[in-house]
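Take a look at these structures.
Derivation of every value follows stated rules applied to the coordinates shown; laboratory data play no part. None of these values were measured; they are calculated from a predicted model. Cβ atoms are built from the backbone, for glycine too; each structure is taken alone.
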Structure 1
Amino acid sequence: MVSICVDDESLNMTLRIKRIYEPPAAQDGTRILVDRLWPRGVSKEEAHVHAWLKEIAPSAELRRWFGHDPEKWDAFRRRYLEELENNPAAVEELKRQIGQSTATLLYGARDTEHNNALVLRDFIDGR
């Protein structure tokens, strides 16, 4: 299991990242899917997703351009952070879903080091 945690004492929150293909666990807390497309081969029942926030995901154009190419990672991060800055409603909805407790951002990408959930976690952590 790949799980990256951000503990924020001031908010009393733990934010985790996890592939949706990994089994749900009690320590996941609120499970939030942050991809624009539903992951293949995962039923909604087995995913145990509390919220699917399509609007917080990278735009379809950015997602297609990136194509999970590690060579494009730095540019993808910059572009996605810009999209997040320009999408305050989606960011506020994510914060509302996270609340003041434990939450897990779920993503479908195979690459655990180059995906939108990592950028999103860093973005939320920096606020």
Structure 2
Amino acid sequence: MLTHRTTYRVIYGDTDSMGIAYNANYLRWFEIGRSEMFRSLGLPYKEIEARGFFLPLSEVHCKFISPAKYDDLLIIEASLDPGVRGGIKFDYCIYSEDEKNILAKGYTKHACLDRSGKVVRPPEFLKDIIISE
């Protein structure tokens, strides 16, 4: 299974008045994880869209385990699930900097659309990355 890790520092704007990260930010951090994964493979989202394909979110799940706080350095781990054929599924785990605490786990599922907005199977260039890794 293809896995990529990136880091993110929790900024003040991510938090509430108690210095705890607001829950919707975890979905942004999932997006950072998958975007950086594609970038590390030499295929940023911008290139996928330039080739005429779009990956809208169709399902999301997040299990909050421990809170992220202001100035924490997070490790965002994103993994591609090669078992999904009709779209693309990413699994995520957000860790504390020392990797001793899992802060959240979840997944996102994405449909694949062509330029006309029609749902299609992922094109060969995407399947090659998902399967070969």
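1, 2: which one has Cα extents along the principal axes in Å, as calculated, at 35, 35, 23?
Going through each structure in turn, the value belongs to 1.
Using the calculated result -10000 for helix-only ellipticity at 222 nm (-39500 (n - 2.57) for each DSSP H run of 4 or more, over all residues; to 500), pick out the matching structure from 1, 2.
It traces back to 1.
Work out the source of 4.1 here, i.e. which of 1, 2 gives that when distance in nm of label points 7 Å out along Cα→Cβ at positions 45 and 69 is computed.
Source structure for this number: 1.
Between 1, 2, which one scores greatest on distance in nm of label points 7 Å out along Cα→Cβ at positions 13 and 85?
2
Given that distance in nm of label points 7 Å out along Cα→Cβ at positions 21 and 77, derived from a single structure, equals 1.5, which label among 1, 2 identifies that structure?
2
Any idea which of 1, 2 comes out highest on distance in nm of label points 7 Å out along Cα→Cβ at positions 37 and 53?
1
Identify the structure, out of 1, 2, from whose coordinates relative contact order in percent (Cα under 8 Å, 6 or more apart) was calculated to give 29.
Source structure: 2.
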